[in-house]
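Scrolling down, you'll hit the structures one after another.
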Structure I
Amino acid sequence: MKTIKMFFILNSILLTTINAQNIKGKVTHKNEALPFVNVYLKGTSKGNASNEEGAFKIQNVSAGNYTLVASFTGFKTVEKQITIKNDETLTVNFNLEEAQLLNEVIVTGTLKAVSRLESPVPVEVYAPTFFKKNPTANVFEALQNVNGVRPQLNCNVCNTGDIHINGLEGPYTLVLIDGMPIVSGLSTVYGLSGIPNSLIEQVEVVKGPASSLYGSEAVGGLINIITKLPEHAPTFFYDSFVTGWGEANFDVGFKSKVGKKATVLVGANYFKYANPIDNNNDNFTDVTLQDRISVFQKWNFKRKNNRLFSLAGRYFYEDRWGGEMQWNPTFRGGNEVYGESIYTSRFELLGNYQLPTHEKINVQFSYSDHDQNSVYGNTPYLAKQRIGFGQLIWDKPLKNHDLLFGLAARYNYYNDNTPATTTSDEIVIPSIFIQDEIAIAKKHHLLLGARYDYDDRHGAIFTPRIAYRFKPTDDDILRLNAGTGFRVVNLFTEDHAALTGSRDVVIEEALNPEQSYNINLNYLKKIYTKTGQIITVDASAWYTHFTNAIIPDYDTNPNQIIYDNLNGHSTSKGMSLNIDAVLGSGIKASIGGTLQDVSQTENNITTQQILTERYTGVWSLSYKHYPSNITIDYTGNIYGPMRLPTLGDLDPRSDYSPTWSIQNIQLTYTSKANLEFYLGVKNLLNWTPNEGNPFIIARSQDPFDKNVQFNAQGNVIPTSNNPYALTFDPSYVYAPNQGRRLFLGLRYTIN
């Protein structure tokens, strides 16, 4: 009986093999075999990868009609409609074309739309797929895996943040939306949230001064957040996720045609976190509670000869607070229970209009109105800022010259209730700039530029720039950039430490504009291996020298923050390396590292800048299993030690942070119906800054310093209930307080 059963089983297997349908073929690129390409039948689990000779075979396929897909990262995906019949072995060959890696169109470096490879200014470009590897609720957090860019938390209580580039403080970074300087001043602190990630077309990053084109604030670098054109956006999109800490984020939007000549894109973001958590047991919230909504709308109008006309607007409202766990709004502004509560109301308008002339002349404008109602313990900070910006740009290409002329004006209104602002500050700064990119030869391009600004408070400011691009081959580019920058400082809009805690703010003199001088060398190399791998190497070295630098002094007196123009100089120097690799079988990897030295020299004494790391590293590893449509993303970063603001010799907290790392993992499933389900873990190592420290917030048990005693000179006296001679201070912060947490999300798109 067993023999008969075995006979039937063997015969069934044999008949199945004989009658099975198979698909075979070869994948090539430029007539050369392309290995490790994923070839699969769309909507099924049937698939295989090509071998080292580029050959593939898919066995045991049922007869019928299919879509056969060949997909390999770095190459354009090809789909072929096939029909396979009974007892047939079908041969299908693919010849894949290389995707346009590194040929993204950029505008940030020169104010012109050019290929990234042709720009004399090195610009890093990040697409939405980069940010999806580690989903976040705002652009601020999304930049944590960009090499040389670090989102820095500045307060343990209200989680104020800014963006550091190459070790320079947040106010040195200019943040643009569609090329317009929207995020500055007051919004440098709280305006980086609420930009829906789903509306972003790409993010462009320039490291180094860009003041000759963009004026003040673009001293350390700039980040240009480019939103989608309505005609390129999906018809409908939805993206939401929740975390194990109780955070919930929702992005939703749609586009629609209005009449025959207009298209509108509407998007909204809502974020809610209302779950006070105190894992480090200091009776203070580990993460600020937030209730935030942002609504965005962008119009694009069709005109004759494809001339540009677009309008966009955004409204943002946020209610956030952090503080003692028992705090509620009834304690707002009082001295019984400590809390930092910030109400932010803000709207923005920006537009671009091309004049109806034969010459290419554009009028660009933006306006923002920011109203902040905040209290830090019992210290109120009520501030209003209005910024208007307009510029006229004439783009004039000639035979060997690509000219750009510009006229600009910036209107700034600012008023607050601090003693430093006795009357409202209102000023208009006119500017003129010119730029010429000269094609010396096919391989050699030279860019010259200069800007002239006039500020009634400080007089004329001149900022020149020069850039040289040498392209010996299609796969090698060398860029050398040099220029100057300037920045006019407003302490209370930029430095949160001036408002929170118990340190006295001392401004020793009238603050003059900061000046910088920078040189940057960049080399980019593309490597194509015989096995179909694509490797991109991007290396840079820089040196920036500052005069008149304004750096908060925490060291001279631990009870004060002293601000003045540095009687000496400060420098930022370093080097960075990025390696991106497109490997076989759906694997893509990137790794980057930065070594830097940011210091200040005064009275022949050089000290490391506070809250600035010596080295950083970032990485990401992605694997997509095409037959199952499942993608695994592993991302992370690592930061070296940084000097921290302690409160004197008796402070038991470490003067330097340890080396620390945040790592994340995510799984994403993409269905045939344009649905994406994703889940993962953030902060896999569960790292928080309280590890190795007795506490993070100084005197969290006495936030109003009711039990602190001072001597005649104003210094704190050690006592039995204050043995370390401390005052309340939440500025000892270098890493997020948020530990390991799960997240789960859903995306849906209608194209």
Structure II
Amino acid sequence: MKLNKIYNIGCIGISLVLVFLASCKAEKNIPQKEKQLSDMVYPLLDTENSRWFFFSSASRPFGMVNLNPDTEIKGDWGGGYKYTSDTVKGFSHIHEWQLSGVSVMPVTISEQNKQTIFKDFYSKFSHKTEKITPGYHSLLLDRYQITAELTSTQRVGFHRYTFPETAQKAVLFNLNTILGPCENTNGKLEKNNDYELSGSLVLSTNFRRPKPLTVFFKIKTNEPITSVERDNLTGNYLINFNKTTEKIVMKVGISYTSIENANNNIETELPHWDFDKTISDSKKEWSNLLGRIKVEGGTETDQRRFYTDLWHALQGRKMISDANGSYPDNTGEKFRVGQLPLNADGKPKFNHYNSDAFWGAQWTINNLWGLVYPEIMEEFVYSLMQYYKDGGMIPRGPSGGNDTYVMTGASATPFIVSAIQKEIVKEDLEAIYTALKKNHMPGGIMAKAGYEHKTDIGGGLKYYIEKGFVPYPLPEGNFGSHEDGASQTLEYAYQDWTLAQLAKKLNHQEDYNYFITRSKNYQNVFDQNTGWMRPKNVEGKWRENYDPYQYENGFIEANGAQSTWFVPHDIEGLADLMGGKEKAAAKLNAQFETAKKQKYTSGTSHDAELHPEFSRIPVNFGNQPSMQTSNIFTLLKRPDLTQYWTRNVVKETFSGLAPNTGYNGDEDQGLMGSLNVLLKIGLFQMNGGTDHDAVYQIGSPIFNKISIQLNPKYYSGKSFVINASNNSAENVYIKDIKYNNKAVKDFTISHKEITNGGELSLEMSSKAER
């Protein structure tokens, strides 16, 4: 991806400089000479509620290698780096959706531990000696008094260990262990020469990823390896070094295709041994991407939190292709090594990616990537299409070279349509349309429930097509997760609408009529007597004794009150069902008044949603199904309520910097981070940017000035600036609004207007304008 020029502190304003100065003392030991924007990031955010792929430190944006300490190793939820655990159990290289691997641990060998070191090697550590910034992680292993430093390139982990002077030095490879979502098995390590080793391990299957995957790796050290030992009981390996060596520097190249490609990844990305240069390069890469958005105003914490949110938006969804374009293809009956298309210079045209679901991406990365990082959005579209070319289906959550079928629906459709409507993707549109349409028809991905690998029944698509809704319960039984018919109906209707927009663009009128008709199916699960979306059984009868505040109960990771507003493509039509915009706004406003008591989330973690005392909340910003709701008011002709409630949600829910809070739910690989960025800059796309003009709704930014640098490869404008005069914590309402000195109507602005460049001027006030 193309990176911008190194970020200049001076252009962000005096307040940011003060933040840097205030943070210099706390972070003075990070081995960099100058502060950069990446130093604004607070990596420990919400790490008490960790998830295997949530925390990332010594990594590059979307890198294959995600190197960091593991303090918990068993389980997807709560696994990886968890702030409340005080023991390092290894430094592993892969923290990704259903993938893990290559855990190493520097140790010292003594008479006391040489017989037990293969199974007893964990070490306590203290956060007081820990230093973390994007691209770098350092801590002291108390047991061994080893300072471990970590950094990386995209596909290579880089380690520097400083040992006690007279200790016997070694590195343990824990290759046969449970790491997060899967077990590492059949681990092998072989010494090639005194400075190199190679190896592999197999990631076991699970119900999400039912095909095994091999991780290959190449090791290179700056000091000679004196010996390699293997323990038959644990399968662990110990590589030993001379006592006289003080520092060990080690490269670990990763590949999902071969040891040769792992070695090539090292030679391509890390041919030198300058550890500090690699840290510096990583900081610059992060700072360049973060610097696409520059903010002024707000508090120091507001600005640090903003860049932490933006960092999260860029750290999930890791690449699985090698530097030369080789990648693992697990879509067929037999595993094969695929090859991405190459440019004239012999380099891959794009990277191939692993990814959790795009479920909820219509309100998050669709908006953010499409505006600020179009090159990333384009790459992901090409990657999704590569899965289609290999396996015949665009996935919704691929892992290890094949889809996991996580969540429901055809969630990649809005993502890809948005990229096309924003003219980020311009080629092969007919082929893309054909692939997307296949997912919406019988046998396509819409017909599959969550993790439904071998059948296509659990999605209830045949009922949706024949009856206009997905029944709950499904009469055939359970075939996967999230067989919640009311939510499935709402989701399919929205996704059908987005596909209809592409059909219209490509002049497929018959298809447009068909899918636009299907997009109205949401009306079939709205009960006008109760005013809520309500499940129906296969006979079309409303669910008896229905409680709209009961969690799930026909709805996916939500309740009926939250999900009633999941009609992002037709808020006006939904309002008509409710008796008009005024009544709809009053109803939603009442839900916010109630939700305010719980700070708009179902507790402070994803699993808290299951608890009765948290789950009955009518609006939940801790998960995807209702996180668009504060922006609905703008479409109900009450932009003042969008401004008020969004600022309140940001203040109460998404403002702090602490390990025990942050997203108050499920961050899902950048989705919640992206949402936070959009809420804080005051730009939102209710339909995911899938309409012809890809319109944004204008909200209430928390900063006085926001400058977005536009990518010149995709957009004609140089920058888009939002100036919010008289902005403050009290002045949350927009009194006047102009774009390039022209009045703006209906609090909307098109993608084209923004990307042509210019200035959006907002005059803020403490009084609402009606």
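A short reminder: the numbers here are calculations on the coordinates, not readings from a lab. This is a predicted model, so every value here is computed, not measured. Cβ atoms are built from the backbone, for glycine too; each structure is taken alone.
Values as computed for the structure displayed
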{"quantity": "With distance in nm of label points 7 Å out along Cα→Cβ at positions 46 and 430 derived as 4.4, matching label from I, II", "calculated": "II"}
{"quantity": "Of the structures I, II, the one that 2.1 was derived from, the read-out being distance in nm of label points 7 Å out along Cα→Cβ at positions 358 and 654", "calculated": "II"}
{"quantity": "Structure from which -8000 was derived, helix-only ellipticity at 222 nm (-39500 (n - 2.57) for each DSSP H run of 4 or more, over all residues; to 500), options I, II", "calculated": "II"}
{"quantity": "With distance in nm of label points 7 Å out along Cα→Cβ at positions 254 and 462 derived as 5.7, matching label from I, II", "calculated": "I"}
{"quantity": "Among I, II, structure where distance in nm of label points 7 Å out along Cα→Cβ at positions 134 and 398 as derived comes to 2.5", "calculated": "II"}
{"quantity": "Structure (I, II) behind the derived value 21.3, 68 of Rg and Dmax of the Cα atoms in Å, for residues 206-381 alone", "calculated": "I"}
{"quantity": "Cα Rg over 2.2 N^0.38 Å - structure with the largest value, from I, II", "calculated": "I"}
{"quantity": "Structure responsible for 11.8, with mean count of other Cβ atoms within 10 Å over residues 302-309 calculated and labels I, II on offer", "calculated": "I"}
